[in-house]
1. Out of I, II, which structure matches 0.45 when FRET efficiency 1/(1 + (r/R0)^6) of positions 90 and 114 (r between Cβ atoms, R0 = 30 Å, to 0.05) is calculated?
2. Quick check for you: by distance in nm of label points 7 Å out along Cα→Cβ at positions 130 and 154, which of I, II is greatest?
3. Can you spot which of I, II the value -14000 was calculated from, given it is helix-only ellipticity at 222 nm (-39500 (n - 2.57) for each DSSP H run of 4 or more, over all residues; to 500)?
4. Looking at mean count of other Cβ atoms within 10 Å over residues 10-17, point out which structure of I, II has the largest value.
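Bear in mind these aren't lab numbers, they're just calculated from the coordinates by the rules spelled out. Just so you know, these numbers come straight off a predicted model, no measurement behind them. Cβ atoms are built from the backbone, for glycine too; each structure is taken alone.
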Structure I
């Protein structure tokens, strides 16, 4: 049960929520592949995507000053290298050019979603303290500044900085502690049922699930305080 009258602050997820309007980034990147005529089988792509995430997590190749385009380029480079090494990559006469084109496409896609989300965040920030809780690579501050979003968040909690990752509810408890409110006075907005909604609920927060194309299909048994299908629906929920 979602009670907007009790809400005194809002916690946002970042990746997949603010920057892609609920669409998992694997889906965004695969759409970029297809749009640029780089046709890869679904299972091979999913393995390449997971490989890219492991490369970025283990090797600390993302630097604090990197913006999102740099992150995308590193992700896609790792993906295409894996696909090429495993004979899944169709003809690509210039790997570096393919990487840059995919990164450019995805960065432009993120800008579209963020440009739509920014005025909503601005309005919300005028009425509520906004907090950000994200699994990221140690450069979320640079990403937020690049997209002109940093000013809207009073608190930013990043997994690579605090040493706790979703779906551990402890990362949401950190946000509750820093907010100065009780958990029930905070709404968590996120696109991932497993990484946002379940742990936020365990931490005692109210939840708003931005439900679109996720990594795993829904079972039909998922629940949240509210379910929305577009970031802009927050305007109606909070009477902006």
Structure II
């Protein structure tokens, strides 16, 4: 299980990043902490020197079939959570921040993932979440997640001080709907993103959003361990 000190460290670093970005501090001093925080929310493959990773700790020792289960009292499976947080990162970092194609399409992940879904999953019904969880190729999902994370690291490395407070391009926001990345029923999430600047999206969803859902996945893991230990 994840040790308490690491959880505290991630949360304290997130607060520090928010303060530093809000104060418009020198981004060259913020960037190393941002890169480390983001990497620790992905696989340790993204962390220089093989440092600790929250995602790896959360997913350690989870059988594949457990990742597809929606425990009683929960709305999601771990598989769905990984899809949702990765899609949100792919959409915001690529379409909105870098204004380039989504990794989902530019690297042909749809075919590898064995699914027809392309949106964030916010509008999925309980039945659709269940079906998604059974059908998704989990190995491909984890690889897609790593590809998105590596690309985000490249984007962060290319950002300048001036770019941090850039508002979203309306054309880029419209692409979200044109490409089916967010469905009309979940329009609010795209409208929220559209009102953020680049710095805001680096905080939410590129870091804080991931931290929140990985913690939800950890809660599900604990429930499953308890259920299967009976």
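1. Source structure: I.
2. Numbers: I: 1.4; II: 4.0.
That would be structure II.
3. On the way: I: -14000; II: -18000.
Here the read-out was taken from I.
4. Values: I: 25.1; II: 15.2.
Of structures I, II, the maximum of mean count of other Cβ atoms within 10 Å over residues 10-17 occurs in I.
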